[in-house]
1. Out of P, Q, which one gives -20000 for helix-only ellipticity at 222 nm (-39500 (n - 2.57) for each DSSP H run of 4 or more, over all residues; to 500) as computed from the coordinates?
2. Thinking of P, Q, which structure, once distance in nm of label points 7 Å out along Cα→Cβ at positions 136 and 160 is computed, gives back 3.7?
3. Quick one: relative contact order in percent (Cα under 8 Å, 6 or more apart) came out at 21 when computed from one of P, Q, so which one is it?
4. Of the structures labelled P, Q, which one yields 25.9, 104 when Rg and Dmax of the Cα atoms in Å is computed from its coordinates?
5. Looking just at distance in nm of label points 7 Å out along Cα→Cβ at positions 48 and 104, which of the labels P, Q belongs to the structure with the highest value?
6. In terms of mean count of other Cβ atoms within 10 Å over residues 168-175, which of structures P, Q is highest?
7. For which of P, Q does distance in nm of label points 7 Å out along Cα→Cβ at positions 64 and 144, calculated from the coordinates, equal 2.3?
8. Going by FRET efficiency 1/(1 + (r/R0)^6) of positions 32 and 80 (r between Cβ atoms, R0 = 35 Å, to 0.05), which of structures P, Q comes out largest?
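Quick note: the coordinates plus some simple rules give every number you see, no bench work behind them. Bear in mind the structure is a predicted one, so any value in this text is a computation, not a measurement. Cβ atoms are built from the backbone, for glycine too; each structure is taken alone.
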Structure P
């Protein structure tokens, strides 16, 4: 599997990539969701974001992904890259973002074509391999409307390995997954970190990976 993983990700993981956020503030509807947040991550590190409902965990991930504007603060990546931060990350939110009328294979093929760039675009074999690694080989040709919540979640997570990007933003990554699927997901996260990738994960439950912690509503800096 290691050879397959390296073939899928190629040069998409940037060894030595660092990310630093300082003074982050987000407002929605005229209300401050959080203010003056900061964190720093080096290659191979993870950050687990915790906090009560409404503390801003999902909002922070969306702001890093560029899906919500920052009221204040900045996020910098080093070494400098011509790519925008949004192009350097995968965002997997609460919604699995799969089309129910398409099969698992069709969904992932569409996402691969959408997210990949240039010669790095994966082919059918790479898409099938990604689904197989998530234990979805036998249901790859089924419309996602017929899949369980856990299977749909695994289709969403398969994008992480079919197109390599250094920063993974994961909102409750283990939700709806049974024990076996959780082990697979955690193994994929561990492999990503071992290859120099970075992870920022928002979660209520414990996430058994080595990680810094950022508690929203508590400490405001994880640097």
Structure Q
């Protein structure tokens, strides 16, 4: 080819392609990106992991991370709100308060939906990691349970035992409810998702449904010997 001014000005076939401009995220998008990244990061690394490490994984300057979350605690609070508290559905309270549904049926229906909503690797691992660290997230979680769930659970268990007591929960009643609630989370969540162990019936909706029903039936069978009169 003749080397003329015309040919020199024409782009060659091997000319570098233009890199598309990177879209600048808005403030809300950036904050959401940080929170989503923090959920995954803390679930894998634990809550003692450093904010600088999180910023590096997200590909942002640590100064930008601190612009949105000036302290690590504020970020962990947001992680709690999105991962733990945000999964509570107010409809469940209406279900548990329904006067015309048999106790066994309503507890079974509630736990079937509730466990499906919460038992994910990020929910469980963040809860466990925080318990081994500062305890902030488990404290907030059980505060939520003591406000939204356990009073209703106690009322229904007493109702099933023929008790009309409105007295404060007794130590034996509390132990009964905690072992029931925790047992379901351990069997269907912690065992497979934290310990990475399988159990017979895992992944089978009918089996899991039967496990929940069995736990509910066991709770109500124990209730008459334990609840206040």
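1. Working: P: -9500; Q: -20000.
Label of the source structure: Q.
2. So the calculation was done on Q.
3. Corresponding structure: Q.
4. Clearly, the read-out refers to Q.
5. If we compare distance in nm of label points 7 Å out along Cα→Cβ at positions 48 and 104 over P, Q, the biggest value is for Q.
6. Of structures P, Q, the maximum of mean count of other Cβ atoms within 10 Å over residues 168-175 occurs in P.
7. Only one of P, Q returns 2.3 for distance in nm of label points 7 Å out along Cα→Cβ at positions 64 and 144, namely P.
8. That would be structure Q.
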